[in-house]
Structure 1
Amino acid sequence: MAAVGEAFLPIAELSAYQTKWTIKARVTNKAPVRTFAKGGGEGKVFHVELLDASGGEIRASFFNQGADKYLNMLEKGKCFTFSRGSIKVANKQYNPTSHRYELTFDKDAVVEPSSDDAAIEEIKFNFVTLRAMETRNLPCTVDLCGVITGFKATMSVNSKEGVELVKRDLTIADDTATSMTVTIWGDRAKQEDNVFEGNPVISLKSVGVKEFKESRQGSLYAGGALVFNQDSPVAKRVQQWWTQGGSSQELKDISQQTDGGGGSSKPSVITNIAGMRLASERLSMEPELFQVVARLAIVQTRKQGEPQPLHYMACQEKIEGRGYPCQKRVDASGFCVSCNRAGKVAPRVNIRCSFVDYQDAAWLTSFHEPAIKILGMSAEEIRSLETAAAEKGEAGREELEAVIRKKYFDKPISITVRAKMDSYNGEARANVTVIDASPVKYGEHGRQMLKNIQDILAKEAQAGA
């Protein structure tokens with residue numbers, strides 16, 4: 001530890017060439033402890049983000065005995081002194097701070113509480129523009145500042161562990177004329193709608209951004225921060241842009257379906273199954289989106305006479321630095337080859353269905369989220385039905401199929417289909433998959449059908465003129 005009156009080393013000056021140092025910093029973020037496979041045993045680690053009076057920010061990881069010793073002591077928002085740690089080059093895929101290096105501490109670490117220092121900010125933002133997010137390597141963690149241009153109502157979803165979560169999707173835009181969807185969770189999402197109205201400027205700390213359906217979307221981590229109308233140069237600049245013409249500017253939405261290379265957005269084409277089939281015959285490697293209204297006709301529960309599983313068990317252990325689970329298939333004992341251990345698992349649904357409309361039919365694959373919407377059952381319910389069927393044998397399988405048959409031709413479903421050409425063993429083949437499903441909104445569907453009729457009448461009138 002530094003002697004009384006001795007200056008602490010600024011975080012910005014930490015490098016791999018230093019061995020003896022002491023810093024004083026505030027804990028601005030703290031991640032929960034996690035375990036990992038280590039040789040034949042198990043290790044543990046948790047991470048904190050540290051900020052000092054000079055504005056230097058760095059990530060620190062506490063391992064094993066160091067984690068046991070300091071997990072409860074290190075509280076977010078409080079100041080401490082740190083010494084006897086190692087310095088290594090930061091892995092930017094998992095490290096959200098701007099520092100070139102990061103700290104690691106073990107059983108030899110020395111961490112002591114310190115009096116609060118008003119010179120150390122409570123939080124520091126390292127903003128990245130939304131336009132820059134187009135080309136960032138994903139997944140990554142960033143700080144964003146933008147105007148709320150739109151928001152959705154709160155929505156309840158179940159986590160992979162079966163816990164009910166509340167979320168809300170926000171669309172934000174900045175002065176690069178770019179917009180992106182960011183999801184907020186829990187109490188932040190439950191705030192009244194009027195909090196998000198009027199296009200306020202928000203600053204977001206620790207947004208995890210990843211590719212989703214070939215677009216880029218963000219999710220605010222629980223340990224992050226959301227600040228409205230922050231008094232900062234970036235927030236003021238974004239606000240000025242919005243009020244001086246940005247509100248009428250055409251924005252590029254990087255959360256829309258894209259060509260996978262940061263190209264232009266491609267809205268879904270409203271069509272029928274026959275139109276989708278015809279378009280699928282001229283596909284390129286760029287994905288096409290189709291919106292189709294159809295009814296569920298058949299779920300493939302058998303293949304060549306043998307029972308076809310509707311689900312599999314997937315690993316739910318979180319990938320380090322990414323904040324979301326592995327999701328790789330595990331074996332019968334629950335062992336995940338990717339994580340090299342057995343841990344938490346959850347069912348994932350994968351079904352092949354036949355959909356029909358007034359003119360045609362098509363077999364399409366649906367994976368997990370759209371699959372459970374199509375069947376109207378949770379993944380756990382489907383797993384329970386299949387487990388019971390396996391125990392009862394052929395009679396149990398008949399019961400399972402009887403439950404699913406009740407869904408056939410029940411109500412029309414609006415399905416979003418993604419189609420593109422893929423390569424299998426050097427041979428080009430169409431990949432057509434359902435990526436979303438929802439009940440038909442009869443008002444919208446009726447207006448669309450009326451428009452189709454008007455288009456047909458207009459064409460006939462032109463032909464007869």
Structure 2
Amino acid sequence: MQQFDIAIIGAGPGGYVAAIRAAQLGKKVALIEKEKTLGGTCLNVGCIPSKAMLDSSEKYDMAHHAFAHHGIEVDGLKLNLKKLIARKDDVVKTLTAGIAFLMKKNKVTVFNGLGSFVDATTLKVVAADETETLLTAAHIIIATGSSVIELPHMKFDGEVIVSSTEALNFAAVPKKLVVIGAGVIGLELGSVWRRLGAEVTLVDVMDRPVAMMDADICKEAQKILEKQGLKFLMNHKVTKAEVKGKKATLTAEGPNGAVTLEADKVLVAVGRKPNTEGLNLAAAGIALDERCRVPVQHHYHTGVGNIYAIGDCIQGPMLAHKAEEEGIACVERICGQAGHVNYNAISWVVYTWPEIAGVGLSEQEATTKGHRVKIGKFNFAPNGRAMGMGEKDGFVKVVADADTDRLLGVHIIGPTAGELIGEAVVAIEFTASAEDLARCVHAHPTLTEVIKEAAWATQGGALHS
């Protein structure tokens with residue numbers, strides 16, 4: 001039986017990053033992964049392939065609708081969907097190979113198979129050919145991630161009613177696509193297929209898309225995306241689905257009664273659930289919480305032996321970068337260092353166009369927590385760089401404490417918001433005031449000046465409004 005200092009179950013962003021950090025700190029590390037390739041959902045069928053398709057579809061859409069404004073005329077434009085998807089697959093293949101290389105470089109022992117507990121220190125790995133391997137570890141980290149939620153009245157068939165995985169690989173652009181769920185995944189994949197020619201309708205029980213974000217940002221997002229051609233049916237719940245041949249008929253109940261929707265494809269994107277089945281956690285003495293997550297105490301310890309858990313299988317937002325930072329912090333704690341994660345400085349990004357991003361508290365959250373808030377906003381429209389790019393939609397919103405001026409949150413809808421939010425993350429990490437952010441010298445002309453102006457707006461007025 002092989003012995004390790006640290007064994008990690010799951011090779012997604014949290015697991016493989018934890019493995020690298022543990023190896024860097026001199027530990028003998030085992031990494032267990034049930035899939036053929038490393039990287040987890042994020043790299044194989046989530047974050048990375050969807051962003052590749054978003055980028056390709058965005059370029060196609062720009063060629064259709066934006067190039068002419070720049071004086072670029074394109075004749076005979078056509079879509080090669082097969083090549084577009086092949087490019088996406090090549091991006092994934094390159095990155096998964098890169099992670100495999102990093103494991104070899106850091107001398108991490110990789111076990112391909114389903115990992116489960118025999119007891120609190122022993123793990124069993126069952127490979128695809130049913131070969132079993134036993135290993136022991138002084139410390140074990142559960143990093144098994146999450147998977148898509150399937151609605152009981154809308155079982156996935158892989159053809160008409162699909163998950164995000166199948167929606168990355170449609171053989172043809174659907175004429176009508178209904179997306180159930182107007183969250184991050186729904187907006188992103190809905191945008192991909194709308195740009196490529198589908199008629200897309202998003203249905204959600206909430207009153208606004210990406211409802212976990214600041215309400216002003218959500219409202220603006222819906223307005224802009226509707227102008228692009230996406231249709232929204234908010235405050236509606238799909239209660240019935242009938243599939244006949246290659247078509248689906250859906251019934252959505254709303255405040256004014258039932259609505260019938262026809263679709264060639266139905267993407268169910270209502271959230272994700274932790275991957276905790278099959279781990280045999282009872283053998284280790286671990287009981288799941290009411291949402292099938294692994295309960296953890298301080299520093300990701302489960303309260304049982306030397307077993308820890310990180311990422312999507314514990315409480316908190318299901319984000320790849322959250323899992324990565326938890327993996328690093330968890331390993332550093334095991335090794336006697338002071339690893340930590342500032343949960344107030346974890347950003348959200350939606351890779352539509354314009355992009356949507358936020359960090360810290362929304363205005364509504366800040367008020368609920370008892371802060372007396374002051375708000376600063378500035379639009380991208382008057383910004384010189386945005387104007388030159390032809391990207392004038394959106395704004396930056398800064399939320400600060402009215403008594404202390406401490407920066408509480410920054411929310412952006414606009415071009416490259418996912419990159420711009422990094423500045424706000426750093427500011428919140430170092431407990432900056434809104435004035436600190438306003439007085440930082442920003443290069444001109446840049447999109448970052450919109451953040452500066454929004455911060456100035458909390459001080460009594462933006463400079464260029």
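Read-outs throughout are calculated quantities, based only on the coordinates presented, and are distinct from any laboratory measurement. For clarity, every value in this text was computed on a predicted model and none was experimentally measured.
So the values come out like this:
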| quantity | calculated |
| --- | --- |
| Given 14 for relative contact order in percent (Cα under 8 Å, 6 or more apart), calculated: source structure among 1, 2 | 2 |
| Structure from which 27 was derived, percent of Cα pairs over 28 Å apart, for residues 103-246 alone, options 1, 2 | 1 |
| For -5500 (helix-only ellipticity at 222 nm (-39500 (n - 2.57) for each DSSP H run of 4 or more, over all residues; to 500), calculated) the corresponding structure among 1, 2 | 1 |
| Rg/Rh (Cα atoms, Kirkwood Rh) from the coordinates reads 0.98; which among 1, 2 | 2 |
| Origin of the derived value 54, 40, 32 (Cα extents along the principal axes in Å, for residues 191-310 alone; candidates 1, 2) | 2 |
